[in-house]
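**Student:** Some structures are shown below for you to check.
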Structure P
Amino acid sequence: MTNEFLAFAPVSTAPAADPARALLDEMMARVGVDGLAAALGDAGLLAQVDQHAAAVRDALRAAGRPVDAAGLAAYATSIVAAAVRMGRPVPEPGHAYVSGSAWLAAEWHLMRLVAVCMIAESAGLL
């Protein structure tokens, strides 16, 4: 006897050891990998991501939050929530832009999330 839902069952039902890092991993899968790969191939795009990263750091500091996994995850959560309210959900993993030119025209919330991923990656949080 087989279970038709087995293919959709989660690999593990155990809660994530660190929910903040789990959320950052999800953001990396949704936009970070593709956005950062494109940025590494386009100096102009990399400069834009770097400017967004500086704004993320500034926003966290202004809110009295450290630039750590919890702070970055909270910031990313608020960006995603606002985007969804505006009808602009974050792409599913594997469905983000691929080319640098597409990322150069990307909406603000996607660039901020790529910046969050860049900060997390450079800080060794992923």
Structure Q
Amino acid sequence: MAMSINAETIKRLAEEVGEETVTLLLNVFSDELEQYLRQLSDQPSVSQVREISHAIKSSAASFGADELAEMAQECESRMKQGQDQWMNDHLPEFRQMVQGMASQYKQLASNDELINRML
């Protein structure tokens, strides 16, 4: 499942914080996603999934990971409604999305040419 990074969001972020800072922020975001992935892979409770989903939702939207932000929003909403079975059914997909985006952002942060093409 290939997901894309919203280049317009990255461009807007670069305009707000400067191009040099974008690389640092992309690394921080990737590291956060890797931390959340570890937490999601360690038999999380419903409340933990809800908290992680909430955190990912906001930061993913800020960094242009639109599909991940949508999935996190759906996950948070379902957990608030007590739909535990939905979590059991979709947690592997959510983990896969988090892992994929962490990898994509790590690659982006390490490749100035890719970043420059987005800007």
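**Student:** Among the shown structures P, Q, from which was the value 22.1 of mean count of other Cβ atoms within 10 Å over residues 27-34 calculated? Please report the intermediate quantities before stating the final value.
**Tutor:** Details: P: 22.1; Q: 18.1.
Value 22.1 for mean count of other Cβ atoms within 10 Å over residues 27-34 corresponds to P out of P, Q.
**Student:** Once Kirkwood radius over Cα pairs in Å is calculated for all of P, Q, which comes out largest? Walk me through the numbers before you get to the answer.
**Tutor:** Numbers: P: 15.3; Q: 14.5.
The maximum falls on structure P.
**Student:** Assuming -27500 is helix-only ellipticity at 222 nm (-39500 (n - 2.57) for each DSSP H run of 4 or more, over all residues; to 500) as calculated from a single structure, say which of P, Q it is.
**Tutor:** Values: P: -18500; Q: -27500.
Computing helix-only ellipticity at 222 nm (-39500 (n - 2.57) for each DSSP H run of 4 or more, over all residues; to 500) on every structure in P, Q gives -27500 only for Q.
Laboratory data are not the source of any read-out in this text; all were calculated from the coordinates shown. What you see is a predicted model, and the numbers here were worked out from it, not measured in a lab. Cβ atoms are built from the backbone, for glycine too; each structure is taken alone.
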